[in-house]
Every structure is written in C-alpha cells, then in structure tokens.
Structure P
Amino acid sequence: MTLAARLRADETIFTAWSAIPDSITVEMLCMTAFEAITLDMQHGGHHEDSILRGLAPVVAAGKHAVVRIPVGRVDMASRALDFGAEAVIAPMVNSVADAQAFAAAMKYPPVGSRSWGPTFAMSRRHVSDTSAWLKGENDATLAFAMIETREALDALDGILAVPGIDGVFVGPADFSIAWTDGATVNPSLPDMMDAIGHIASRAAAAGKLAAIYVVDPALTTRFRGLGYRFIALGTEARYMTLGAQSLLDAAQA
C-alpha cells in the first residue's frame, strides 16, 4: 500500500530522517523499524546524486521513500519522484504562488505540468505499464508544503486550496523562530501549540494531510491527537547516540 493510501486511511506513519549523503547509511536506516525514510536536501547533506542512489535501498526494502528538497528547488521535486520518491516535502512555502509552483512540478497534467520521465521510479518498482503509471501517479504521490513562517500561516487556507497540494508539514524549529520574532528557537514552545493545532485542523477541513517533525518524542501523543499522521523523529546522529548509550548502559549495569 502506498504512503498516500495509508495516510488517507488515517494511519500514523513514522519516518526516519536521513542527513548523511551515503547510500550505505540509508540502507542501514532501512533495517530499522521505521516505515518511511526521508532524505533531507535542505539542512541535511543530501544532494542530487545521493538522492538518486539513496532512494534505491529504500524502495528495495519496501519502505516509503520521501525527499525534502532545498528551498525553492521545485525542479528537484519532479526529479525526486522520477528517482522513486513517493512524497516530497518543500520548505518555506510562504504563499499561494509558492504552493502553485511546487504542485505544478509534482503532478502530471491536468493538475500540474510535471514532465514525463520516471525511468528509475518505474524500474525500481517493477512497473512497465506506462498508462497505468500516468493514470495513478498524481494520487499516489504526495506534495507536502512546509508551514514554518507567519506568512505561511496567514496564507494557510489558500495554500491548502491549491490543487496538487496534498498536505502540510510543520517545521517547529523555524516556526518557533517566526512565532517569537527571532527571539528563540524552541521546537517545543508551549506558546505556539495552539497555532500548530490550528494548522492541523485547517488541513483536515480542507481534506488534506498534516505532518510534523518531532524533536521531543514526548509530544508525539499530543500531535497525533491534533491530527498529525506523518511524523518525523530524529536523525542518524540521534539514533547512533541513543543506541550507543543504550549499549553502554547495558554493558555497565
């Protein structure tokens, strides 16, 4: 079942977050219990070549493949899909125009203007029927617009109304900076929780999905209660730190 189908069926999916641009490291992540793997090009080290190579083990492992593109790189959105991604996260979508440009790159006509060329995606998924692929791809792929500024919050309903935008993804660190006018960075800032709830409720009202990056796992239950169903947890550095500490604690007990 696709990521899109599972999220639309109200399942909660947790994604690992990959910052290291190395396909072997990505392969190791695929051996964990995470059901999805997100390769980060914005703040992580991933680049075009590492996306091409890194998506291969994700698809082969049967995990849901997701890419966060750099700011403004909507051209990379369609390339990520052509390489095999099921979903793309676009940062700093601050206006309806930003959302429209992103959606156009993500969806085939008549919804968008994505160019044809899913050579890697189809072969990696062992699909040969081009007509079926073209017919189903717009529904099977997800375009997540990141909401992380006051401008994006003000434009939220307009962004959600853009055809081809399937959901929103909250970046709580940047959102906290915007919420406090640059006074602090605190992904768990209590003062902004009502706004984060508002984003999820507006997404639900528009029939769209809500996703979020969670720094403090203790907040996960709260976010799920608000309606967030695609949830990112940690990075390789966090996983290695916690894993190493767990081993040392066990060895020293």
Structure Q
Amino acid sequence: MNYEIWDVHTHLAGVPGTTPEERLAKLLQYADRVGIARLCVMMGLKWNYDPTPEFMRKSNDEALQAVRKFPDRAFGFVYVNPKHTQASLDELNRCVRDGPMVGVKLWCALHCNDPLLDPIVARAAELKAIVAQHCWIKITGNLPGESTPMDMAELAARHPKATFSCIHTGGDWERGIRAIRPHPNVYADINGGDPTAGFTGMAVRELGAERVLYGSDAGYRSFASQLAKVHGAEIPDTAKRLIFAGNTKRLLRPILNEKGIKV
C-alpha cells in the first residue's frame, strides 16, 4: 500500500553535512528512500536546552537557510525560549509572520505550563502556527525545565484556540495519551523512542485517528523505525492515511493558505 507521508518533526542536527543546505539535502535523500514527501524542520545545526536570544536567531537562520533551498519539500518551525519573551516574539514575527516558517518549536528551557509561554502561544494562534512542545516522562527524572504531557494539558486548557503538537507524547505514551485526551486542540506526535507495538493503536483508540501525527525525530532517529509505528499498527488504512499526511496537511493548511502555498 502506498501512502502520502509528511514528517511533522525532523532536525538538521545528527545528519552529515557542513551547511544547512547540505544537511537537509542528505535528510531528503534518506526520506526519498522510504517515500516521505515533505519534512517539517526544527532548529539548526546544533542544539541548546536553554538558548540565548543570539543562539535562537542563529539556529533559526540555519533552518531558514535550509528550507529556502528546498521550498517544495520542507517547512520550518521557529525555535524559541519563553524565558526570553520579547526575543521569542521577535523571532516568531521574523520567521513566521514575515518569513516562510509555519510553526513554533519549544524544548526544555521552561515547563510549558509556565505563564511565560502565554504571549508566545497567543501570538502563534493569531498567526495560525502550530505549537510543537517537547514532552517526556522519564523514569530517571526529567531535565530541569523539561515538560510532561500533563504540563501540556494545562497550557492547552488556557489556550483553546491554539493548536499543539505533543512531541513524543511523553515517551511513556500510555500516560501521555491519557493526559492530553481531554484537550481536542492537542495532537499526539508519535516520534522519538523505540518502535514499540501498541503506541499508535492506543493513540487512535483513545484520541481518534484525527488527532495522531506521524513524525520521526530524524536525524536523531531513523525514518524506518518511526514509520514502523504506523505501518505495523492494527488500525484501518483510512487511519494510517490520516496519520501519515492527512492530519498534518489539515493543520498546516490555514497558515499555508495565508502564505499563498497550495498543497
């Protein structure tokens, strides 16, 4: 069975190449082998848990450089740090309002239920940009500032008009899925972690296929291992089509229409 596939979560880090363009070209080469049509790219050549405004801008410049080279294959998400509210808003406006990016990437700088995220999320909602928040529940303990799906649920409840991608769905996905279940504006991103059986099936059962997104976390994870979570799931073909591309296309369509991009 052939599927159209859009990957909602990839990185330039962990991929061979010395420039952003070279790394995205290599990532697309790998994507072509497994039939992935489009990639959402987050962050630049290096990563930082608690980026300064200068680091954010450099990281976003690198991502912009890459996606502008391949506008028909890749979309960008702006990387921000809510500890630097005005700098984050400036980057959001520069890269999304005035640039080609279509989403917001939040990582480990601050728990996402912190009120400092409110102006960033409100602005993202105004711009119709998806807010992608890294979430884990680690048995060894989370990093300082690292969010859980429970934190994500609190943020989503405060911003019902915003659209959220719960990146990794907490890793401990049985708990993560149930934490976000009451909030229809939160989507389960199944990327990252090992390709364990049951993740995608539970997400579809508990949330509905319309709230599950395929992502890989490449180049930290392989495309193949993450594709297996959907290909191997005991769910209808119609659900697989939604997860692989249909849901991501639907969520991105409003902002792409604003930018005059037809998909």
Structure R
Amino acid sequence: MQDINLYLSGLLGLLIGSFLNVLILRIPKDESIVFPSSHCTKCGKTLKWWHNIPVLSYIFLRGKCYYCKDKISLQYPIVEIFSSIIFVISYIKTGDLAHGFAVALVFDILLALSIIDFRYKAVPDSLNLTALTISLFATTDIVTSFTNALLFAGGFTLLRFYVSFFAKKEAMGEADIMIAATIGAMLGIKLGIFCIFLSAVIALPVFLIVGKKDIQLPFIPFLALSLMITYFFDFYFIKLISWLYE
C-alpha cells in the first residue's frame, strides 16, 4: 500500500506540475486559467490531449510544437519533474497521503511564485494567499500554525517599517510578509527564524555576484528554497539549534 501511495504521489505531482505551468504563464498576464484551452503560444493552435501528457509529450514531440515546430520551453518538463519530486518527498516526510498532499501543494505554489517573481518581478496575491491558507492546514495543529503565522507576519511588518525608515526606501513588500507568515505556519518559531537566516545565507553570495552586474534578483525564491530545505531536514536543524543553545 505504501508503494502505491508513493507512485500515486509522484503521478499527482506531475499532473499538478502541468497545471502549475498554466498558472505561471497566465496569471501574470491576467488571463483565465480555464479558457481558452491549452494552445501553442506561438501559432495559437489548440493542443490535443496527447500533447499535454506531463514530461512524456515534451519527449515525444522532441521539444517542439506539433503544428508550427516552434521550440517548447524547458520550463514545462522541469516544473513537472520538480513538482513530482516535491510530492514524493512530502509523502515520505509525512507518511500520510492527505497530509503530504497539503504540504506538497504549499511548496508547489511557492515554486510557481518563485518562477513568476524571477521572470516578471511580480508576486500574485492570489497564489501567495493560497499558499498561506493551505499552510495553516498542512500541520497537525492548526491553532498553533495560525498563531505562528500571525507572529511572523507581525514581525516582518515591523522589520519592514524599520528597514524602510533607515534605508529611506521600500525595503520589503507585502508578498515577503505573506511568505514569512507561511514559514511561521509550516515551521514554528525556532525553525522559522532559522529558515529566514538560512535564506539570507543562501542569497548573499548570489546577490554579491549578480549585484556587480546591476541585475535585480527577487528574494522570494530564496525564502521558498530555504523553507523546503528546513522543512524536509528539520530533524538535523533542530539538533543544530539545540546544540547552539547548549
């Protein structure tokens, strides 16, 4: 039964990943995620069902549109594969199909947010609020998760005011506050603080390298990556935090 759930998680991840590509492509353009049906962004031809099989269609079509032969972005299979991996790891971590689904859904939405933020320098509130809402139910204690989400949202809001005041410019956006609330809900206080610290550590060398080229990098992908790392390897980080306290 466990093996069946593992395969089911992977398959579900592929399907959700396929839908993530729709969200990534359409939401920043304020387009409907339902209509029109899937079509080539180059020639506009409606795709058949076998053009939309996650990963396999990309392989069968050799990365090109069936009609106009325009190249299909590698983003499609990559997002689908990553989504599948997230679902499998979430199931292994939680040991429960329903709980693992909720956890994976949060990380999948954060994956979509990260790509949108990287490509369009925008973070849709619809996706951000959805991730935050689901994160409250992705734990075994909803009340504690809600409390931690409020604490982190409030803490980031105060930090935003102070940093913006001394920096004389807007240093943090509302999207970052919602992500912080999601981190609080998923990890709790100690691990949540560690997660934010870890995101800064991961981001620092990247910002130092890219900063010299005058390229703006979003911070949300680093927060999302740090959250995933901290959540899936929480046992080791809890031991590290305990050791530091001692």
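What follows is calculated from the coordinates using simple rules that are stated; it is not laboratory data. What you see is a predicted model, and the numbers here were worked out from it, not measured in a lab. Cβ atoms are built from the backbone, for glycine too; each structure is taken alone.
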Distance in nm of label points 7 Å out along Cα→Cβ at positions 64 and 232, calculated, reads 4.1; among P, Q, R the input was structure Q
With helix-only ellipticity at 222 nm (-39500 (n - 2.57) for each DSSP H run of 4 or more, over all residues; to 500) computed for every candidate in P, Q, R, -11500 is reproduced by structure Q
Tell me which of P, Q, R gives 1.3 when you compute distance in nm of label points 7 Å out along Cα→Cβ at positions 32 and 216. Q
Quick check on the output: 0.96 is Rg/Rh (Cα atoms, Kirkwood Rh), derived from one of P, Q, R. Which one produced it? P
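Thinking of P, Q, R, which structure, once Cα Rg over 2.2 N^0.38 Å, for residues 152-191 alone is computed, gives back 1.21? Could the numbers behind the result be given before it?
On the way: P: 1.36; Q: 1.03; R: 1.21.
Structure of origin is R.
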